[in-house]
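The next part holds the structures, each set out as structure tokens.
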Structure I
Amino acid sequence: MTSFSEVVATKLVVLKEAIDDMETDHASMLSLQKDYPQGDSASVHATSLATHIQGIFTGIESIIGEILKRVDGTIPGGGSSHRELLAQACIATEHRPRIIGEATRATMTELLGFRHVVRKQYGSILKPARVFENREHVLSAVARLDLDVATFIEALMQR
């Protein structure tokens, strides 16, 4: 049977690969905009990045959910489950330390609203500047999650 930390480590690798894919596409789109400034590539660029961000957000949630399922035995369900998942992960219990810090939670909450817009296909209202801002948020969220999870696993092992 695969250990808990191995499952999480594997999911983090997949998440980092998704970041690499997003950054490769981002660089390609910037080059395209430079080479063809008269085109409508800004809109395509924003839509492409938004899709990557939404997928990476889902990957982060998957990691947090996996940890909560294995350690707490349950994850939230229902209409506000995404916010509840973040809240549950941010609080230490008598059985475990907190999984994510408040900064990670705040960034993820910001991304949650953005993900909703992308998932509900409100693409026509995507503003490129807002997409690029959320690109920075998702990069930050993954870096923070990586540190938070390492800290969590280390603290859990010491109990």
Structure II
Amino acid sequence: MKRYGLVSLLTTALMSINAFAGNTEVIEEAVFDAPPERVWNRLKSFCSIDQWQSYVADCSVYGTRSGVHRIISMQDGSIYTEALTEYSESQRRFAYVILSGPLPIQNYQASFSIEPTDNGQTRLTWGSTFDVPAELEAEAISNIRALYQNGIAGMRNLIAE
């Protein structure tokens, strides 16, 4: 009987693992009619998200032994904690992970980069990978894509100021 309980437990655990769609990816790109220096200077602060993402009510940043973190309070009252995992001023790039929040995803890793184009404009690439329950994958992709697109619209307004 003990053996059956262990097998049942392992089967349930494996079914839970298999229920996740692995390495789901969302990438949004945008081109800004401004030089990379201007775009980067407006967006490079890890907590500038509250200046261009209308879904964000507030952002606070703090440092710990494990690095730089930000707490994002959303307009709907939800709260996310994210950690900066990479930052390069010279490459105009940063990366971060979600440590906690209400999204039904795991292992969220995102990157945000600014690159010059051949004609003096700027290309922004904002993308992420994450694990999500298979039945929620389409909705998660749609929601994260909408978040990125809303943010990019806000960035356009901020850069135009």
Q. Which structure, out of I, II, was percent of Cα pairs over 15 Å apart, for residues 30-101 alone calculated from, if the result is 64?
A. I
(Q) Matching task: 46, 24, 8 is the computed value of Cα extents along the principal axes in Å, for residues 78-125 alone. Pick the structure from I, II. (A) I
Q. I, II: which one has semi-axes √(5λ) of the Cα gyration tensor in Å, as calculated, at 35, 17, 15?
A. II
Q) I, II: which one has FRET efficiency 1/(1 + (r/R0)^6) of positions 38 and 118 (r between Cβ atoms, R0 = 25 Å, to 0.05), as calculated, at 0.90? A) II
Q | Ranking I, II by distance in nm of label points 7 Å out along Cα→Cβ at positions 62 and 86, the structure that comes out highest | A | II
Q) -27000 is what came out when helix-only ellipticity at 222 nm (-39500 (n - 2.57) for each DSSP H run of 4 or more, over all residues; to 500) was calculated for one structure; which of I, II is it? A) I
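Bear in mind these aren't lab numbers, they're just calculated from the coordinates by the rules spelled out. On a predicted model such as this, the values are computed, not experimentally measured, just so you know. Cβ atoms are built from the backbone, for glycine too; each structure is taken alone.
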